[in-house]
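Each structure below appears as structure tokens.
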Structure P
Amino acid sequence: MANEKIMIIGLGQFGMSLPESLLREGLSGDLLVIDRNEERIRLIRDRVQNAIILDVTNGKQYLLIFYNPQDNDRYIYKIYR
């Protein structure tokens with residue numbers, strides 16, 4: 001996992017625990033997290049390289065084009081409504 005670019009979309013129970021796990025495993029690349037909940041972003045922003053408040057639910061997935069999920073080595077997309 002060294003030097004990988006990873007994007008996590010959706011900071012629910014799984015999404016909030018994943019960055020901590022990746023960092024413990026030695027991730028040294030870029031970690032970007034996206035969620036619509038400002039409180040969740042606030043809780044994690046000091047532990048990741050980039051944390052963005054963005055709602056990509058209900059037809060707004062097109063907003064992700066600005067963050068190019070395809071440019072990441074891995075991306076995790078988990079959204080609950």
Structure Q
Amino acid sequence: MALAADAVALLRAAPDGTRVSVRRLLPDGSATDAVGYLSGASDSACVVATVRGLVTIAFDTVVAAREVPPPPPRRVPAR
């Protein structure tokens with residue numbers, strides 16, 4: 001997992017559609033992860049499309065990031 005400056009460089013360089021995991025700090029000092037597909041990046045933030053919706057993440061809150069593999073296919077329930 002890339003840390004801080006390396007994580008921001010990874011997010012800026014990755015093409016849209018790359019599946020990523022981004023750990024960021026919340027205002028209360030705790031951390032949370034966003035896992036999804038990169039939907040864009042600017043000079044100060046990136047947008048990750050998660051299952052809960054779009055999440056805009058300011059680069060100054062990023063602690064770590066990495067590219068992650070696609071999710072496993074859904075299993076068909078047994079009959």
Original post:
In terms of relative contact order in percent (Cα under 8 Å, 6 or more apart), which of structures P, Q is highest?
Top reply: P
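Compute Rg/Rh (Cα atoms, Kirkwood Rh) for each of P, Q and report the one that scores greatest.
Going through P, Q one by one, Rg/Rh (Cα atoms, Kirkwood Rh) is largest in Q.
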**OP:** Assuming -3500 is helix-only ellipticity at 222 nm (-39500 (n - 2.57) for each DSSP H run of 4 or more, over all residues; to 500) as calculated from a single structure, say which of P, Q it is.
**Re:** Q
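No lab work stands behind these numbers, since they all come straight from the coordinates. Worth saying up front: this structure is predicted, and the values here are computed from it rather than measured.
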